[in-house]
Structure I
Amino acid sequence: MGKYPQITVNHEALRSNMKQVISWCRDEGIDVAGVIKASTGMASVALDYEYCGAKWIASSRMEQLQRAKADGIKLPLMMIRVPMLSELSEMLEICDYSLQSEFSTLKALEEEAVKADKKHNVILMADLGDLREGFFELEELVDVAKYVEDRFDFVHLAGIGTNLGCYGSVMPTKEKMEQLVAYAEAVEDAIGRKLEIISGGATSSLMPLFDKEMPERVNMLRIGAISLVGPQEDLRTSYGRKEVDVLDEAFTLEAEVIEVKTKASHPIGKLGVDAFGQKPNYKDRGMRRRALLAIGRADFGDIDDLVPQLAGAEVIGASGDHTILDIEDCKDVIKVGDVVQFKLKYSAIMRLTSSENVKINEVDRLYGIKL
């Protein structure tokens, strides 16, 4: 197998990003659960989070948390996708915390925990309008919380949380965070004690933190994307938050050129659908110089998630195994065998680190880890 395509992980940049994000949160009394999902659960990324001061390691993928545990992570492990009934026994073996939104799952979890003689911490999720996971009605949330508190011996109610911006694009405004705290206080009134955790969401919840609008009671965020992606993350591109400009890109992709030719810019012949069943719109720009790369959508997903670092180059399309660059406006002469670099957005990192076709090159690792 050749060297390319290759994704490089710059751990010095990654740790710098993590330290900055954790510092932002710590200054506001918030602890960070370091989410390793986008790196496909790389043990070195989990160890970077541990080194930089995260309080938990989190993922939505059980196998990633299992690897983290096997590779010696000492921090509590948190499952951040509501678990399936069929995996509760396995989750108890691996995880210390989980997010929960179904009463029937909680009852089954208690039964499994009793059999395993193992304590487990849960965070009940409140759906504040993003319409993914969580109790939609406050009354149901409070009733379930009280049932867990009063009836369960092995499942411990550690707190409540919410998720915003992942499905419904709902922003984590000051009002949403205050609503979450109000829900937490309603639960506390019902159970007669303070909750340890009020989890205010993920990377997007840094916005009220930057604006000094985060309620004091919110004391956890589940952060992954911004540490890995840096300033290319949506807080900059979609919301114009310049605070993230101090961060760096920790992941880069290199792909090899396998063909360079001048071709028509519009397909010739009767058009149907492409390899993915879509009908793209093609712009006729005349004859253009193009470079073909040995990597495709099977590896990275959407071409919009690749940001070419070759001046003048534009990603104009891709099939499963090939990517097409328009290089007509490049000052550099591009030839077969050259290597083109890309900065990466979140989804591309997540896909590339799990692709069998892509080699992983780790730079400046502090740890002797077998990956």
Structure II
Amino acid sequence: MHIAVDALLLKNQNSGTGFYTHHLLSAIAQLQSPHRFTIFVGAHYRFADEFLAPNITLRKVVLQSSLHRIAWEQTALVSELNRLKPDLLFCPFFIKPIFYKGKTVITMHDLYHRVVPDAIRWDRRLYRRVFIDQSTVQAHHIIAISELTKADTIAEYHLPEEKISVVYNGIDEAFHTQVSEEQRKAVRSKLQIPFNEFLLSVSTQHRNKNYGQLLEAIFKLKAQGKNFPLVIAGNKGDDSDRLQQLMNDYDLHCLVKFVGFVGNDDLPALYQSAKVFVFPSLYEGFGIPLVEAMASGVPTIYANRGALPEVSAGSGRAFETTEDLMQAIDELWNNAPLRESLVQKGLERAKRFSWHEAAKATLNVFEKL
């Protein structure tokens, strides 16, 4: 089977869907599959060589901007595919070329543009509405990254259940490996983290990640005389300006540190330096940072929303309201036996998620079509 892959949206600082795409394609490259792959990737992407294998060809495309990428994907890529005539096109970023008529599989990561539309900026919501909605209806088959995402997709688009297969995300093996105290100190120094103990959250600063509620909780706890240092790692996003305003309004600059994007070389050490991990997202189709934290041996607090309860399976502490979040932070911070109990549950649960297994399951979906 000849499988084409649209990986044009990969960025040199990946998160979310980009993280999924890179690690899945890297794992597929290591499987020694009998299938042949042509992967379309931006020429700017520095890590594409990790996809190389005897059965994989990289087609590097020079992309000038996001608009150029969208235009090339929706027009020139169609011509390329019609010339190549692959047996299957795989689109791991939700979206397929709308005018391509060949057999296509897309990955559905989440439906927050439909489930929580107010949490996404209007232009991103419009982009998703136009391209994801059309791609979902047109795709021959859909891979959902959780049972929640599958159920939401069926409900929102009125699709038959047999059109969707669930393949869980994985995490990098580095998160299962203990990092030395020297490495942890070096990473904390590199990121200029001034705290010896701290809460940690990892995600892009988008509205749906709900960092405003987390900052509110830290502020209210501070008003009670309880100071909980917080580190937030991740690229700036559509909520960054508002978060900085909240930092000023709440006077949290001495308690909260934004460290920006942290790559995989440093991320395991950052997780293992944290006392508690907090994931307040309004909606996640899976929630890779939650699993990374569990695998790293960090007790977790997460919003009781989206797929997070499914992924955690009770291995962390769920919250509903800001008051619940405040109580969970206070309790886990000061209760060592509870932290250790959640660490052990998280370590066991994290074993369930592997990119190697995700790659095998993804190829199994292709082979059944």
Structure III
Amino acid sequence: MKRTPLYEIHLDLGAEFGSYSDWELPKHYVNPVDEYKAAKTSNVIIDRTYLGKLRIFGKDVLDFLNRISTNDLRGLSPGMGIATVLTDEKGKMIELLTIYIFESEENYQEVFALLSYEALEKVKSWLRKLIIMDAVEFEDVTDDYAIISAYGYNVHKIVGLDFKVDHKHFADISKMPVHNFIRGFVSENEVILARTNEFLVPGYNLIFKKDVAVKIWELLYKKDVMPIGREIFEMLRIEAGFPAYGKEITQDYNPLEANLGKYVSFTKGCYIGQEVLARIDSYNKLQRKLVGFVIEKDKGKGKIKEGVRVYVSGEEIGEITSLIYSYGFQRLIALGYVKINHAIQGEKVELRYDGESLSASVVIPPFSI
């Protein structure tokens, strides 16, 4: 079981640990309800060292990535970032990547890519398969770097206190576009500070060499932030309707079905899966859609599982892909795919499991309380 450099810190903070894709990570700390409240009203930090990390470099990197993923990477320069989806020939999803542009010279380009740890080996195999004549190399640097993510409407003030850069550009990090980043220093340690917004709340990924993880965590923790574990992170993800690898992101679905259309270009030209996605968009042929569900109060907790089928009037219309008990809604909520004609706010559906059934209502993400 893998552990992050912050394992001892988490122990001291009273973390209860769980197993997540070969990582032993904090499930929550002393009071998960307080963590949830802080995530909604204040500022929080989470250890996300478990994310997969790839360094991709060479003369043809940006052209190569542009030809194998959905977003338009043309014209990107150092300091810019982008989210893009790797798709197969049928337009189905392999993984969602966040790419940070380190170098973009004509004869040399370098990017740093974040992805799900669970998808790491699959993505590496996919890249090896596609790199043929391209001057592109990559290395897995997952174990070399740590990541702390900070979220909150005022978190830029906290993060910015110790972050130093040698220039004035983006001195106000609150105005930095999503996925863009700056390279600077925290207590003389090099840190990549990247804007993120998985939960529709301002956030930043701090990426740095793992040997300084404790120092940077302690600097942040001394300020007005609360650490959160994977339980609350998953709750926030589901409430935001953000898809996860192995759940909503699989080769059963395409990015348009997963509400990732903003990361799909229809103007940049050919890429793997482009013809299928363009046809779906042009002819309005979307068959399914990722939606949320609010499940009947006080029912199904501890019984209903991911993979449960969804019905309307006896017809099977979809399945549940993610499920959690929300402290905000005080009931089970879920994500799942349904046939497009049932992706309607407030649509009443039935969830069937073990000979029982539950009533639920469709929510068009994000959830709102």
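Just so you know, all these numbers are worked out from the coordinates, no wet-lab data involved. The shown structure was predicted, so the numbers you read here are calculated from the model rather than taken from an experiment. Cβ atoms are built from the backbone, for glycine too; each structure is taken alone.
For the reader, a short list of remarks on this structure follows.
- Value 20.0, calculated as mean count of other Cβ atoms within 10 Å over residues 198-205, assigned to which of I, II, III: III
- Computed 6.0 for distance in nm of label points 7 Å out along Cα→Cβ at positions 142 and 254 - originating structure among I, II, III: I
- In this comparison of I, II, III, the computed figure -12000 for helix-only ellipticity at 222 nm (-39500 (n - 2.57) for each DSSP H run of 4 or more, over all residues; to 500) is attributed to II.
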